[in-house]
Structure I
Amino acid sequence: MTNHPKHLPAEARRAATVEAVIQLAADQNPAEITTTAIARQMGLTQGALFRHFPNKDSILEATMHWVSDRLLRRLDKAATGHDSPCSAIEAMFKTHIDFVAKHPGVPRMLFGELQRAEETLPKKMAKTLLDQYAERLRVLLNKGKQAGEFSNELDIDSAIMLYLGMTQGLIMQSLLSGRVAEIRQAAIGAFEIYLNGIRART
């Protein structure tokens, strides 16, 4: 159980709720997380929880907003200050992997939302996150082609798909094995293979 003070400002309580959801998602199916479990994780009653969120969907929306905002800001920071687009992409990749290693509940939330049949707001937010991530990659991959770092024949759409597929595959394998902390080591070799495929031949 997460230890939170009983009386917190509204914004702090909402942030603590998101933290509780992500912690729970690290160990169980996000779809099966109930408001009762969230309240218990926080040491609150459901009544106290519902003073800040009208229902479970609103909690999921807040969680997805936190995930999108936090991950994209970290990716942008990681990509800043690199002269080489290749180095910027590598920094983004390592940052993403590190984010997952620290917050294993996050990919479970994302995968869970994307698998839902109905078009919920959290699912749309997850799709938007992927689209915004892909656009950042597109900009860097195009810059890399122009700079001669990447092959002139590089198919940008395929390179984006391969990058995201590689990242999601590494994450899925680490979740299945139950050894999320080891994802950083596996990521090193996978990214090197990816770079070998898109680099310009000299």
Structure II
Amino acid sequence: MSHSKKRIIYLLIGIVILAILYGLKNTSYFIRASTFLFSILIFYFSNLIFKFNFKTYHYFIFILISALGILFSPLYSISPNYDKVLHLISPILLSILIFYLVDRAKVDFSTKLLITFSIILMSLTLFEIGEFLLDKFFDLKLQGVFIRDYSGISKLKIIIDRNDDTMIDLISGTIGALIFTGYKSLENLVYKYKKKK
């Protein structure tokens, strides 16, 4: 079975899962599911148009990133640590995708790592700027850590200040990018050592 057929099958499986979950929908879930599906379609068509040649496991990684950040977003207001863990894990997963693209460049290994690390930091920064602007214009409460107050379903209580939240998110993301960079560096050293033997 060709890669494009496999991708279509995975995409259809994702749509079926979303359709099942849609039966349990509320308005908020419908928006999250639509956004999740839209992000996967953008990833798929970007791969098709720009010929990135992503492998099947890259699709799983992207679906995981999107599911954790979009579908499971209600966990942000239930667990104060969900956002922080996500800001640590997502850059590691995103680094895998970015490094796969950068690895084709005809530059030395350390430059590939530097480019990957820089793209991740730029993405983190742009993401936080986006959160700031959306909060400024639409008050979506994306910055800061809010926990649902049990005295009312729609009431949220802030437990981490907006500025502190942004800085912790950037620091967590940077640590995630450094973890990937350290891992790839170690992997490269092991590869060189085995090659010498």
In terms of distance in nm of label points 7 Å out along Cα→Cβ at positions 46 and 70, which of structures I, II is highest?
I
Distance in nm of label points 7 Å out along Cα→Cβ at positions 54 and 182 - structure with the largest value, from I, II
I
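Read-outs throughout are calculated quantities, based only on the coordinates presented, and are distinct from any laboratory measurement. Source: prediction; values computed, not measured. Cβ atoms are built from the backbone, for glycine too; each structure is taken alone.
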